[in-house]
Structure formats: C-alpha cells, structure tokens
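In what follows, structures are represented as structure tokens.
Every read-out reported here was derived from the displayed coordinates using simple, explicitly stated rules and does not represent laboratory data. Predicted, not measured: the structure shown is a model, and the values here were computed from it. Cβ atoms are built from the backbone, for glycine too; each structure is taken alone.
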Structure I
Amino acid sequence: MIGGAGHLLIRGGRIIDPSQGLDQVGDLLIDGGKITPLGDGYVSGRVKVLNAGGLVLCPGFVDIHCHLREPGFAEKETIATGTRAAAAGGFTAVCCMGNTNPPLDNRATVEWVKQKAEMEGVVQVLPVGCITKGRRGEELTDMAELADAGVVAFSDDGDTPRSSQLMRRALECGRELDLPIMDHCEDKTLSGRGVMNEGPVSARLDVEGIPAAAEEIMVARDLLLARLTGARVHISHVSTGCSVELIRLAREKGLPVTAEVTPHHLTLTEERVMAGMHAADAKMYPPLRTEDDIKCLIKGLVDGVIDAIATDHAPHTLLDKNCELEQAAFGVSGFETALGCLMGLVHGGQISLSMLVSKLTCEPAKLIGKDDVLGSLRVGYPANITILDTDREWVVDRRTFASKGKNTPFDGCQFRGKVVATVANGKLVYSDDSLCW
C-alpha cells in the first residue's frame with residue numbers, strides 16, 4: 001500500500017533519533033501528517049498498524065546534494081523518477097543542484113522546479129540556486145532573488161568560480177542572506193581531461209589521471225576566503241585525506257566551514273575502475289581515491305570534521321556510460337544503494353549506527369537550516385520516517401532501480417542492511433515487499 005497513511009501506528013521498533021539522543025524500543029503514531037503523542041486511546045478507531053519488531057525507526061534521510069536533471073535532461077532522470085528513487089533509498093527530502101538546462105540561476109526556473117516537485121514528487125525537493133549566471137563563473141546571479149524564491153543554498157556544482165574575487169563576493173552575499181555556499185572544489189587546469197585518480201592505477205590503464213591537488217587547491221583557497229569574509233562555506237563531496245586535514249585545521253581555527261562525503265568515496269577505491277566492461281560506472285567526480293584516503297574520510301566522519309553524508313546522485317543514460325572510459329560521463333546513481341553500502345561500515349565496526357543516522361538526518365538538516373522541520377522524530381514535526389532492516393541481505397540489481405539512471409558501480413554487490421519503508425509527510429511513499437501492512 002503506497003499513498004496516504006492517515007492514522008498510522010508503527011509499533012515496537014528500535015527508535016534511533018540522534019536529534020533527541022534517543023535509542024530505545026518504542027512506538028510512533030502519525031496523525032494528520034505529523035508525529036503525534038501516544039495517548040491512552042491511540043489504538044482505537046481507524047488506525048493502520050505496522051509491527052516493526054526487529055526494525056529500526058529513524059528520521060527520514062536528508063540528502064543535501066543530488067541531481068534530478070529536470071529541466072532539460074529528462075532522458076537521464078525526472079523529478080518524478082528521481083524522488084521515487086530517493087524514497088526507495090530512505091530519503092524524504094533532497095536538495096537538487098542547479099546544473100540543469102536552463103540552470104537554476106533565476107526565479108522562474110526555481111519556481112518551475114518547486115511546482116513540478118509539488119505535482120510529481122513523492123518526497124520534498126529543495127532547490128540549490130546557482131552562484132553565477134549560466135554557471136559560467138563570470139557574473140553573480142541575483143542571489144537575493146533566488147533566496148526569496150526558496151533556494152536553500154548556492155552552488156555552481158560541476159564547476160568552480162575560478163575568480164577568487166568573484167568567489168569572495170559570492171561568500172559575502174551568502175553571509176548576508178544566511179545561506180551556505182556549497183563548494184565544488186576543482187582546479188580544472190589540473191584535472192584537465194582526467195578520467196580517474198592520478199596514480200598507479202591510472203598509469204596501469206594508460207589513462208589521464210586527476211591529481212588530488214586539483215581538489216585540495218580549491219579547498220585551501222575557499223577556506224582562506226571563508227576566513228577573509230566570515231561566510232559559511234560548505235565543501236562538497238570531499239574525497240582526499242589532505243582535504244580532510246585542511247578542513248580540520250579550519251574548524252580548529254573557528255572558521256564557519258562544513259563538509260560532506262559520499263557513500264561511494266567512503267567505500268570504494270580507484271581499483272574499482274579496473275572492473276572491465278563496467279569501468280565507466282566507477283567514473284565520477286571527484287574520482288574514487290585510495291584506501292588511505294578512505295581511512296581519512298572515515299576518521300573525519302568520526303571526529304566530526306565531516307558533517308554529513310550526501311549521495312551526489314548523478315543519473316545518466318546507458319549511452320552516457322556504455323562507451324570508452326575517456327568518453328563516458330562522470331557520475332553514479334546513488335539514492336538506492338546509499339544505505340546498503342554504508343551499513344558495511346557499521347557492521348565492520350568503523351562507525352556506529354547512531355552516527356550513520358545522524359550524518360543522514362539531523363546534521364544535513366541543520367546545514368540547510370531545516371532542522372526545525374526535518375531530521376527529527378520530535379512530536380509535532382512532519383512525519384518523515386525511514387524504516388530499516390539492518391540485517392537484511394540483498395543483492396544490488398540495477399534493473400530494478402526506480403531511477404532512470406542505472407549507472408552504479410555496486411551492481412551485483414551483496415549488502416547487509418536495507419531500507420524497507422519510507423514515510424514522507426505522513427504518507428507511505430515506499431514499502432519493501434517484505435512488509436505486511
């Protein structure tokens with residue numbers, strides 16, 4: 001049963017809500033689309049009941065970095081298919097990047113996305129406005145107008161403003177509007193035509209590599225600009241150990257910097273590009289790095305240097321990926337595999353389940369200023385709930401994805417841990433076949 005849940009009682013689950021410091025077995029009641037107090041008569045009347053014994057109940061996941069591709073690239077993804085994929089991955093709110101066609105650099109396009117999401121989306125869609133017009137890095141957008149239209153942040157994702165002066169002005173505008181600049185850190189004079197991490201594997205494959213410094217130089221520049229302006233800068237998709245240490249130093253100095261990491265950068269190395277005919281599915285930006293980088297990223301999560309996990313869901317057509325590595329598009333379809341691959345870190349003892357939930361819920365909600373309505377199971381909050389079976393074993397099959405993008409480096413991988421149901425604003429928007437409602 002997918003759709004309006006009405007009165008819904010989820011009984012006997014393990015409730016993990018880091019926003020309240022909760023980790024206990026209990027019940028959740030949904031009424032009128034909100035988390036409702038449990039009263040003496042709550043089981044009477046027309047209440048649908050789910051027995052969640054053995055399952056985890058947590059706030060709906062919040063993804064602060066994804067690509068829904070509309071407008072302009074509906075062959076890759078639509079808001080309808082993308083939000084269904086998000087729901088299957090446990091996400092109840094997603095922030096969509098502005099590298100669309102036309103880009104989200106004006107009020108009309110932002111409002112089009114919001115209206116389209118209202119009509120066709122099954123989870124909440126929060127647009128991220130562009131920093132520069134056309135994402136060309138030449139002239140700032142009317143950031144105040146975009147803020148008034150409802151964007152939650154600004155980013156030229158896929159591109160970096162090369163001009164330090166322009167980036168300074170963007171940060172100053174972001175500071176005045178109290179919205180973060182989400183920073184795609186790439187020095188394209190260094191990344192060039194690279195297709196993967198520069199190192200022994202790229203040399204073995206005889207392909208052009210992307211050095212870690214292409215990311216780290218821009219991280220360093222924009223941390224310095226954050227110090228200069230006092231503005232909030234958010235480092236997107238951190239991938240190198242040196243980037244983590246630069247961010248750590250900035251935070252120790254009290255700079256208003258936050259950061260995110262993706263599931264694939266936490267779990268896969270550059271060796272994945274060696275996987276024969278599916279090598280292009282492991283082509284992404286930033287590229288997959290080394291085992292040492294992964295260790296630093298995980299330590300950054302545990303230490304609080306990295307605030308959130310974001311998918312950077314980037315769906316592509318089969319033609320985009322079914323080609324030589326040099327010609328293939330960058331990106332991975334990430335919504336539907338995020339929890340499964342991340343649970344490997346939990347089962348391996350590298351991070352706790354509570355920390356994982358925190359990095360997917362209350363912490364990203366706080367980064368975009370939505371922690372008053374997202375990322376928590378507090379009474380009165382909108383009923384956004386993700387239900388997990390932490391021991392459920394399953395095999396990734398790209399053919400079953402709700403997303404149009406079947407481009408995943410995890411196809412055929414066996415995971416332990418799965419999203420089995422998602423409730424968004426009180427409505428059941430995803431349910432695994434294993435559940436009986």
Structure II
Amino acid sequence: MSDNSNIEIPDRDYLTSWFSQGSTSNLRIGAEHEKLLYRKGDLQPPSYEAIRDLLTDLLDDLRESTVGEMQTEDGLPIGISLPRLHNAISLEPAGQLEFAGAPLQSVHDICKELKEHLSVLRPLLERHSLGMCAIGARARENESDLPLMPKQRYHIMRSYMSRQGKLGVPMMGRTATVQANVDFSDEADMVAKMRIATALQPMVTALFAHSPYSEGKANGYLSNRARYWLDTDPQRCGLPLFVFAEDFGFASWRDYALQIPVYCIVRDGKYVDTSRYSFADYLDGDSGLELREAYGRARLEDWEGHLRMIFPEARLKRVIEMRGADSGDSAMLCALPALWSGLLYDAQAQEQSLRLANELAAETRQEETLTAAHRSVPRLGLQARCAGRTVNDIAKDMLVIARSGLRQRCEQLAIADELQFLEPLEQVVSEQRTPAERLLAIFPQPQNMEDWQKLYDHCAY
C-alpha cells in the first residue's frame with residue numbers, strides 16, 4: 001500500500017492514472033506462494049493459537065538477520081512484514097502461510113529468496129512439531145477441521161462468498177497457490193501481457209495441477225484448487241476475456257473493478273462490511289451517498305484493498321499477477337516465474353506469445369474455447385482441449401517460446417542461464433502427466449493414517 005494511501009479519490013480519471021503510474025522501464029519479477037501447515041502427530045491443521053506462537057518465534061529468529069515487524073489485528077498477530085527485504089509473511093483464511101517476495105531481477109534471485117525463506121521456516125516448524133505440505137489444496141480435512149483466523153476481513157468474505165457460489169468458502173480454507181508478478185513498461189505493454197496471461201492460464205493450471213484429493217479421497221480432479229475457483233464468485237473470478245477487446249486499456253480494467261462489490265473498507269482499524277455496494281456506488285453513485293456520508297469519500301487505500309479482493313486468473317494492479325497455479329515443491333515454485341519471464345520479458349518471445357494467445361482466444365467452437373478449457377482443465381489436465389489441440393501440445397509450444405525468451409533475456413542482462421528452471425515443466429509435457437497424476441501413481445487412494453503420513457512426507461518442503 002502506498003504511503004499516501006489515505007488520500008481521497010477525486011474522480012475516475014485518477015484511478016486510470018493510478019494504473020498508468022505502475023509503468024516502469026525496470027522490469028522485474030516477483031513470486032508469492034502459500035504453504036499448507038499441518039501437525040506432524042495427526043496431520044490436522046494447527047489452531048490459530050499454535051500459528052500465533054509460530055509467528056512470535058519466527059519473528060525472533062528473523063531478527064538475527066533483518067528487521068521485522070509483527071502485523072496485528074485487535075492485538076492478535078496475523079503476519080510479519082520485513083520492510084528491508086520487501087517481503088511479507090501473512091495468514092490466509094484457514095492458517096495457510098503466505099510468503100510475498102520482493103520484485104527481483106532474475107529467477108536466480110527468486111529461488112535464492114525462496115531457499116532462504118524455507119531455511120528459516122524448517123527448523124522452526126520442527127521445534128513446533130509442524131510440517132508444510134507442498135500441494136495445491138488440503139487433502140484430508142473436513143470443513144469442520146479447518147481453523148478460522150482472527151481477521152475481520154475473512155469473516156466478511158466468508159459470509160459474502162457463501163451467497164455467491166457453492167465452493168467459495170472451501171476455496172478460502174483449503175487452497176494454496178503460487179503466483180508470479182510481472183511489470184509492464186506502458187499501456188500497450190500491459191495490454192499485450194494481460195492478453196497473454198489470460199489466454200495461457202488454462203495451460204499453466206494444467207502444468208501445475210497438484211491437488212487431486214479432497215476430504216480424504218481422490219475425487220477425479222487433478223486440481224481441486226482450480227475446481228473450487230470455478231464456483232466461487234462469477235463476477236470477480238475466472239478468465240477476464242474482455243482484455244481482448246480492441247479498446248482494452250487501463251480505463252477498461254478500472255471500469256471492470258468499479259462494478260464489483262466492495263467487501264469492506266477499514267476505518268479506525270475496524271472493518272466495515274460494504275458488500276452491498278460496488279466501488280462505483282461508493283465513489284460517485286447515488287446509492288453510495290449514505291456510505292460516503294458515514295465514512296467519507298472513497299480513499300486510495302480502499303481502492304488498493306478492493307483490487308486485492310478481485311480474483312481473475314490474471315489480475316491487474318500496478319503489476320500483473322498470474323494466479324492460475326497450484327502450489328508445489330521448490331522446483332515448481334521457481335518454475336512459474338521462469339515460465340512467465342521467458343514468455344513476457346523478451347520482445348520476440350512476447351510477440352510469439354501474443355500470437356498464440358490471440359489464436360486461442362479466437363476459437364469459437366463451444367467445446368474448445370478458452371472458457372471451456374478453463375472449466376475442463378481441473379479435471380482433465382493436459383488432456384483438455386483448446387482451439388483444436390490438447391493443452392499439452394499448447395504447453396509444449398509455450399515452453400519453446402519461454403526457453404528462447406529466457407536465453408535472450410539472460411544475454412541482454414548478462415545474468416546466469418535460467419533455462420534449468422523450466423526443466424520440471426518440460427518433464428511434465430514430455431510425460432504428458434501432471435504433478436497430480438504423478439502423485440496419484442504413488443498414492444492412488446490413501447486408506448489409513450500410515451498411507452497419509454507417507455503422502456505428507458512425500459510432499460513436505
């Protein structure tokens with residue numbers, strides 16, 4: 001959030017300019033990833049109290065190397081900010097531990113950051129008899145097993161989501177993702193990258209599919225994480241295909257975000273449920289007059305918070321966020337930023353990626369559109385079809401482009417070769433088998449605690 005985030009928003013043009021100010025010539029890449037915590041004794045998720053104690057000890061451990069600050073809400077720890085490193089560790093709705101990394105120049109830097117993060121967490125988790133599971137969705141737990149984190153925003157979201165779709169509440173508590181964030185140099189560059197990010201997302205979901213279990217059984221899906229998102233909230237989730245409109249630009253995304261209900265705003269440290277208002281209502285609509293009279297005009301901090309609560313597969317803020325991948329092991333966490341930097345950060349590779357994206361988006365056969373692929377990939381993975389081809393074949397072309405893009409980028413920046421980070425994905429397309437199918441080959445249907453213990457050990461960081 002920006003330092004002047006409490007300023008009032010004067011008009012809609014201000015919001016368009018706000019996006020534009022994210023443009024930069026210094027193109028960097030960042031990663032965020034969530035880990036599912038479990039108690040080693042019974043494989044159940046830890047309570048908030050156990051996670052609170054973990055965060056307290058983690059802050060003490062981190063102080064040996066950097067300056068950290070505990071983030072609290074109503075006096076309760078909910079995360080740690082590390083301002084010198086531009087990192088943050090936060091709690092997701094059912095105690096998932098999220099790490100938000102810094103914007104960095106290379107994938108080598110991202111993997112170094114990840115290695116350091118895990119090196120601090122592992123011994124600490126061991127002391128607390130906890131583990132981290134590298135998987136995209138909780139595999140064993142029933143809904144009643146999931147702890148609730150003491151964040152007011154999550155209570156508002158949970159209530160709202162329960163009215164929008166059947167799987168929004170399970171999505172909040174069960175899922176874990178890895179996300180890559182990329183910069184854009186200007187509006188035209190943003191448009192190209194958003195089109196590529198949107199069109200290629202179903203292939204990325206298949207490549208990273210790694211959540212084949214739900215409530216103690218394999219249920220026929222390869223990415224239960226992606227399945228949950230299909231029935232969460234149609235207004236704020238899915239593929240934002242309007243990015244392919246001829247006049248798409250910053251103002252288009254602004255208008256999209258303005259029409260979506262605002263979960264909440266924060267005033268005097270308290271969360272106010274505003275979910276019956278769109279941001280447009282609050283900003284300048286007649287129906288938002290009562291809200292403005294009670295809490296003042298909409299502020300920049302409200303807008304920034306609202307954008308974080310919109311969940312399309314590719315999301316525009318002052319960076320572009322790719323949100324379609326299951327969390328996985330360390331190699332897969334490094335592979336996602338490598339893939340996207342290869343596709344987007346070299347001019348020739350971006351041109352090839354955009355051509356591929358436009359071809360996929362132009363498909364009109366109902367069963368092979370991007371939307372159809374997005375809906376079928378959670379179950380079919382690499383065998384889903386889009387534009388007359390299998391997702392595996394399209395992913396193979398993506399990797400060829402990404403390799404070329406990484407090679408050119410490394411030469412231009414005089415950095416070490418990054419092609420090694422694509423190797424896990426190349427193995428996936430070579431075998432035509434998702435990470436979830438590999439897992440199912442070893443653990444087709446865990447029957448007892450011993451089976452589950454072996455699976456968790458197999459997936460542990």
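Using log10 I(q)/I(0) by the Debye sum over Cα atoms at q = 0.09, 0.12 Å⁻¹ as the calculated read-out, with -0.57, -1.08 as its value, let me know the right label among I, II. Traced to structure II.
I have -14500 for helix-only ellipticity at 222 nm (-39500 (n - 2.57) for each DSSP H run of 4 or more, over all residues; to 500), calculated from one of the structures I, II. Which structure is it? Working through the options, I get structure II.
Taking 4.3 as the value of distance in nm of label points 7 Å out along Cα→Cβ at positions 12 and 132 derived from one of the structures shown (I, II), identify that structure. It must be structure II, since only it matches.
Figure out for me which of the structures I, II the number 21.8 belongs to, where mean count of other Cβ atoms within 10 Å over residues 92-99 was derived from the coordinates. Structure II accounts for this read-out. In this comparison of I, II, the computed figure 4.3 for distance in nm of label points 7 Å out along Cα→Cβ at positions 100 and 364 is attributed to II.
Looking at distance in nm of label points 7 Å out along Cα→Cβ at positions 268 and 316 for structures I, II, the greatest value goes to II. Source structure of the calculated read-out (mean count of other Cβ atoms within 10 Å over residues 220-227, 25.9) within I, II: II.
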